[in-house]
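Right after this note come the structures.
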Structure P
Amino acid sequence: MGESQGCHYISGDWLSDAPNGMVAVENPSDGSVIAEVPAGSKSLAEQAVMAAHDSFECSSWAHEPRLRSAALLEFADVLEERADSIAEMMAQENGKVLGQARHEVAAGYGEARYYAGVARNVFGRTFESGVGKLSLMTREAAGVVSVIVPWNAPVTLLVRSVAPALAAGCTVIVKPAPQAPLTNAAVMACFDAVESIPKGVINSVNEYGIEVGTILSSHPKIDVISFTGSVRTGRVILANAAHTIKHVSLELGGKAPAIVFDSADLEKAAAEIKRGSLALNGQMCTCVSRVLVHDGVYEEMKARLRNLYESARVGDARAPGTEVGPIIDKPNQERLLRIIDRAGEEAKLVVRGTAGGNDLSQGFFVTPTMFEIEEVTHDLVQDELFGPIVSLERFATEEEAVQKSNATKFGLAASVYTNDLNVSMRMGRKLKFGTVWLNCHNRLLAEVETGGYRESGIGRLHGIEAMNDFLETKHIYYEVNG
């Protein structure tokens, strides 16, 4: 059994150990089982932690930035060579529309190349506090990192944590999401193809229940945790990490508003909101989930969005022309359909989503939904729904737009649509979100930091600041004798 079957990867070896049995991987487009992969265990997780610890302590990896840079460049080349097959696997495994899957893989190898450059630019500084008194501040690798990856972007969200960790000189254990072990194994195979990476620098163990995640958030040999996922799980990880005071980076939930002013280009705004709300079928924490529209253009914007959502092409994630693929699994499909029924009772449905027609009956589909609502305190507005469902809300003034936009516990991303530069700049400063896009949505760059305010997380990923999670600053003080 090799990487194509989603094995564990520890210290350069593919392991098919399945002490907890095999786990079926489903294609959400048709409900078929595409593979069975070995479930992980506490003992496998501990084995991976010790492999990463031993590699960090015994190899020269942490002290050779040029080696790390070259290895990341080679990994990027391999990932690019295998991009088509990995994108196909992702579309089959998690339902991401094929065009979006290809874009994600490209973002992954772009990210690796960015951090390959950063690896050779980790500098400290010096300070002379008096005659013969010299302070040297060095930036050193933090140690062993656990990277816990969600299913919705199994390439990008893996590489954006692993690449800066490796660039800093850390060693890594990855825990893929149970829904996407095949895509994860394909990326691990790209790392395996890079012979210059010492054994144990990168490892991966599949989950089983919460066994593996618990070890990777509590083991005393783990120094840093990089987690992307739900607020609920983020709280558990923080609690687990507290016992050994680990450094924790969290990117959690979102409730991204798109704020449309009467000066906006409505055609462009509607197209951006459609694209931003339906990325991975609405299952991304940065997806547009609230649309706030100025009174003066509310009815026109509602009509434009209704037409776009009703005409969105829903189907198999790998089929040409598909805009909306399936929800990740049947329980989440059923959850979203219940939410839509509630919205019909407690709000006003403009577009009612369904499980689709006969052609979609074997898959886990939910067609786009839009509802009007006035109460910003309603849980349909407050909670992250994680599906192709958006609320439509009115505002009359700029101040009201700011107040309503900031009125949730989340603060990950937002977008503003206006041709008035002054309004753009004021909104950009007043909105309490880690990223504010102007006249567009979901533009994510390797060079530019992302992260959240409030319950959307701790720390930043992408950009130079992402390195801070994986580096320690040490002060070495020297006084000249005599």
Structure Q
Amino acid sequence: MFSFRGARIASVGRAIVTGGIAACFLLIPRPCLSGETEGLCVVRPADTGEALVNSGMGWTFHYYSNILRNYGSKLEPSDTLDDFPGLSTIYLRLPWSYIEPEEGKFDWSVVDAPSQRWIDKGKRVAFRFTCSESWMRYATPKWVQDAGAKGYNFRPGTLDEEGPFWEPDYADPVFLEKLDRFLAAAAARYDGSPHVDFIDVGSFGVWGEGHTFYSTKVSYPPELVKQHIDLHAKHFKKTLLAVNDDFVFLGASNFPSDIERDLAVEPIRYGLQKGMTLRDDSILVQPPPRQYFHADMAQWFWPKFPVILECEHYGSSRNRGAWGDGSWYLRAVEEYHASYVSIHWWPREFLNEQRDLIDRINRRLGYRLQLREAVWPSRIQTNERLNLSMTWANAGVAPCYHGGHAAVTLKDIRGGIVAVFVEERFTIAQLQVGPPGKAPENPVKSSFGFAPNMPTGKFDLFVSVGDRIGAPEIALPLGSHDGHRRYRLGEIEVVGD
């Protein structure tokens, strides 16, 4: 049972009054000033509004966007865009032929060199390996064609025997055999890596987008798309895979009929059954009312998996008049319950022109865990149980899928950890999302006993969210922290019995 008797809690200006004694400030938590055993510290922190970099969410920067010079080529090797708020993941989308120029001989440096620049900064990477491009002849390596794989010459949007580009027949058995071996090699390096957020099923369609209407316009049956999904699932058993919303086009159809769409969504539902997420690739190519098409599909995915949004190349969308004031990007985040959005342009030009939009998206993107209130005794004896009350909310649009546990850490004056208490019965994944400003609150009451060797004295009290043994993992929108994702709320005095 929790006994907070004798406590009168009321808001006075920026302070909370507890039993007649000013306890803690609202905006910047201060030490609890109560010296009474039955006095309470009550803290109601304000959200700092800052961008948070957490796993399973954030801005993804197209370092390679098919062409190697898009969009990381102007960055110095030491420039990791530390000034871009909320950037969490570097996205590398590039042709298979760059990695395996000869059969069985792999040049991974084109992937690993840029990856390590951001991994060194605690960020993550994501990949798409493509088999058809509209700007180079062989996105699939030429040796695959030489081995007997059938394909088509094309000019963008039309079959042409004299066309400068080559696209494989995606159902050709030789092509599929060689692709199988390539994916096996890629999975041996990257599957299950803690540094890799997701990998697209990118072997079907021009640019790996799941359609052929800017290449050959050859159509394929849903079973063939499912075969490409299966090839990826066969090898990537640990890392999250993403199916493309444009699989509904099944190759050639730009805007499928209702009957065609009902048939075409089968591969997308199949990917969901396989434990894959959805990538919408891409939105804001056209102005409203065609700004995006598949927010309805996202409803199948977002309750379980982080949805990925890619916008059109920003400059192209802006110049075409499809971007508008950018508000549709934020609206898409809301409607898709997106966890990832893309930086699909020269990053600092995009940042300079869209900083306000970026900040607004950061306050809603993915999950955003808010500590709405924390209550604890200002003074306690070592033979008493420490009763804590915390109220949590998720102010983002998506769940914190991997979960986490709230923990309270006590530190001495030198910053040494003297006690750690983890609430194991409640996981942050349980927090539901809501419209802006209306996230449901979840009160959590906990009770802990002190260790037999617990020292006495006044200690700083920190809150964090992380694993079951109290290691912090998730950044919170709180103020003062210790550099390790523990956030100071106030003080507690522990006295001997």
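Of note:
- At a computed -11500 (helix-only ellipticity at 222 nm (-39500 (n - 2.57) for each DSSP H run of 4 or more, over all residues; to 500)), which of P, Q: P
- Parent structure of the calculated result 5.0, given that distance in nm of label points 7 Å out along Cα→Cβ at positions 43 and 347 is the read-out and P, Q the choices: P
- Distance in nm of label points 7 Å out along Cα→Cβ at positions 67 and 339 derived as 3.3 - corresponding label from P, Q: Q
- Parent structure of the calculated result 24.5, given that mean projected area of the Cα convex hull in nm² is the read-out and P, Q the choices: P
- Identity of the structure behind 15.9 (criterion: mean count of other Cβ atoms within 10 Å over residues 283-290, calculated), options P, Q: Q
- Source structure (of P, Q) for mean count of other Cβ atoms within 10 Å over residues 75-82, computed value 20.0: P
- Test item: P(r) over Cα pairs in 10 Å bins from 0, in percent, for residues 123-234 alone calculated as 14, 46, 30, 9, 0, pick one of P, Q: Q
- Relative contact order in percent (Cα under 8 Å, 6 or more apart) from the coordinates reads 19; which among P, Q: P
- Entry that produces 14.5 once mean count of other Cβ atoms within 10 Å over residues 107-114 is calculated, selected from P, Q: Q
Computed from the coordinates by the stated procedures, all read-outs in this text should not be read as laboratory data. Quick caveat, the model's predicted, so the values are computed rather than measured. Cβ atoms are built from the backbone, for glycine too; each structure is taken alone.
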